[in-house]
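Visitor: The data blocks that follow each hold one structure.
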Structure 1
Amino acid sequence: MIVRDGVTLGEGGHRRRGEAHAEVEALRDAQARGNDVRGATAYVSLEPCSHHGRTPPCAEALIAAGIARVAIGALDPNPHTAAGGVQRLRDSGIDTVVYDTPEALALIERFAWTIVHDRPYVTLKMAMSLDGCVASRPGTQQWLTGPAARERVRELRAEHDAVMVGAGTIRVDDPQLTVRPHITRRKPYARVVLCETAPIPSSAAVLATPPDAPQDAYARTIVLAPAGARAEFAPLAERADLVFVGGDGDRTIDLTAALRALREREVSSVLCEGGPTLAGRLLAGGLVQRIVWLIAPTFLRGETAVPVLAGADLAGRDGWRFDRIERLGDDMLLSADLTACSPA
């Protein structure tokens, strides 16, 4: 945002990788409005870049435009480029201040995680009963939470680059995994299916683009499959973006490698809505940065009830910090930050 005397002259945001950064978009917006930005202040959430990459350096654009002051929310998290933009601006005589407050860092939390760790930021969402179960028996579909909680889940999807589930969820629930059509996104929304044992049906709803979706709202569904099962999964190539993970002899998927494969496809944040098995594997592997627990006011007692986590050895996984408790209709939302116990 570019401001003078409390008046916004121009504003902009970075839409997607390879396109103009926020500073350049704001300068273009000011020009389109007929506003002179010389002597104005630029407010940016992230340090302006100073290197030539897919786009020219934003620091140089601000200097050339005659910006007098730059207020920066957070430094670039990339250790190879951090503080370079600040130094370039100061060397040019521009008054430059960096806040690095918790609020500013929260704005770039997912981006920073991806840059530093070279894999997407993962939010794990699970809905459960008061006794910690997701279904009364295996292989059954069951709504636990009410409309307000389900709407919040759609909002969570819109906040992430992709939603991921396991093949079991597809076979039992056959979800579309959609976002609301009116939500404007900076890049196409990706739906990801982790599929190890056998291909999902070609008729699965997740493989189809919703009929009411705006153009380019959805990327082609990504199916992550073991490299040792290429022949079995080949027929899905007509309906999905098949991504084979691991070596030719592998029949299982290493989740860290799977997440890095998503990162290569410009997925920086993932909302996992998988079942107990995938959730347990992600948590046990230290691959989750935030959990969102939706708790319904009901019990699913019985020997056949399915627990929220399956086969997860979470001994020693301490450091969880609950930072959000919210009531959604009759349900409760609990959210915790797990970055402190996520290995590098």
Structure 2
Amino acid sequence: MSGGATSLLRVHNEAIRSANPSESSLSSRDMNPPTVISARNLTKAYGVLTAVDNISFDVPAGESFGLLGPNGAGKSTTMKMIGGVSQRTSGALTIMGLDPESHGPEVRAHLGVVPQQDNLDEELRVRENLIVYGRYFGLPLSYLRPKADELLEFAQLTDKANSKVDALSGGMKRRLTIARSLINEPRILLLDEPTTGLDPQARHILWDRLFRLKESGVTLILTTHYMDEAEQLCDRLIVVDKGRIMAEGSPANLIREHSSREVLELRFGSERNATIGVELQGIGERLETLPDRVLIYAHDGEAALEQVTARGLRPMTSLVRRSSLEDVFLRLTGRSLVD
């Protein structure tokens, strides 16, 4: 490899040594993987609006790290600062030991970015999108041609290599966008709402591709407002609301700390839901009344349902389920993640 590709590789290696001089490579299998992203009191304000409010977190190499929260929580703004396309108002931020504002080219050399909205070149064919994008990094065609074929196979798009982009389904376009983000072999992949708008089958295919990337040692940073996606993909996450971190930990630990083992969902009808809470007091560990349903948090949901019926109450529907990150968010903020 020569020319631009050699330069890109040199930037990668220098950034890695800067982050941790004792490590020859970054791997999710390292006993003590180095920190590749570090934020301290990170703040972003737009006039009087504070989009990101004094947040701090670290991400070790090889981890799948999530930012979970509703639209407008500050997730995408945080990603833009990590990606070096938005300047922070205050605080400190380093990527592989480098400040993305003062070392933008070096940081971007080992970042892959999947934006919330696909920005593929509709005038180019599928394979051409990868090759042309790779040229922006100064990579030679001798590297890009086989790399494009490798990435199309990874994205399950080999048979679409010569198709026009506008002929692809939404899920295929998303996979192509991810493939394109990998053209420079990034150490860190930023994914902003990666499965928004996709059907369940397309989401699961995409999840599988992301699992494979993580297995190869790529650090994943993703924003999502889908609780099941966060539970499936994230080793650890921060729950964000109104620009602030409400909680941090693994999905399992967050659920264990902030919710019960099971949840009983009851629907009595829109008018009755608002007043039924008084009659349900004392059942389970905690009660939440939402516009469309009542939630009873309990260790044993079926036992809680028996107590409800023993009081002569007859819900229109009932459902016992495991607690989820949606329940964590409701406990921490007092509102639903999808409000």
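Read the figures in this text as sums done on the coordinates, not as results from a lab. All figures in this text were calculated on a predicted structure; none of them were measured in a lab. Cβ atoms are built from the backbone, for glycine too; each structure is taken alone.
Visitor: Identify the structure, out of 1, 2, from whose coordinates distance in nm of label points 7 Å out along Cα→Cβ at positions 269 and 285 was calculated to give 3.3.
Guide: Comparing all candidates, it corresponds to 2.
Visitor: Using distance in nm of label points 7 Å out along Cα→Cβ at positions 61 and 189, single out the structure from 1, 2 with the greatest value.
Guide: 1
Visitor: One of 1, 2 was used to calculate helix-only ellipticity at 222 nm (-39500 (n - 2.57) for each DSSP H run of 4 or more, over all residues; to 500), giving -10500; which?
Guide: Answer by label: 2.
Visitor: 1.4 is what came out when distance in nm of label points 7 Å out along Cα→Cβ at positions 237 and 261 was calculated for one structure; which of 1, 2 is it?
Guide: The read-out was computed on structure 1.
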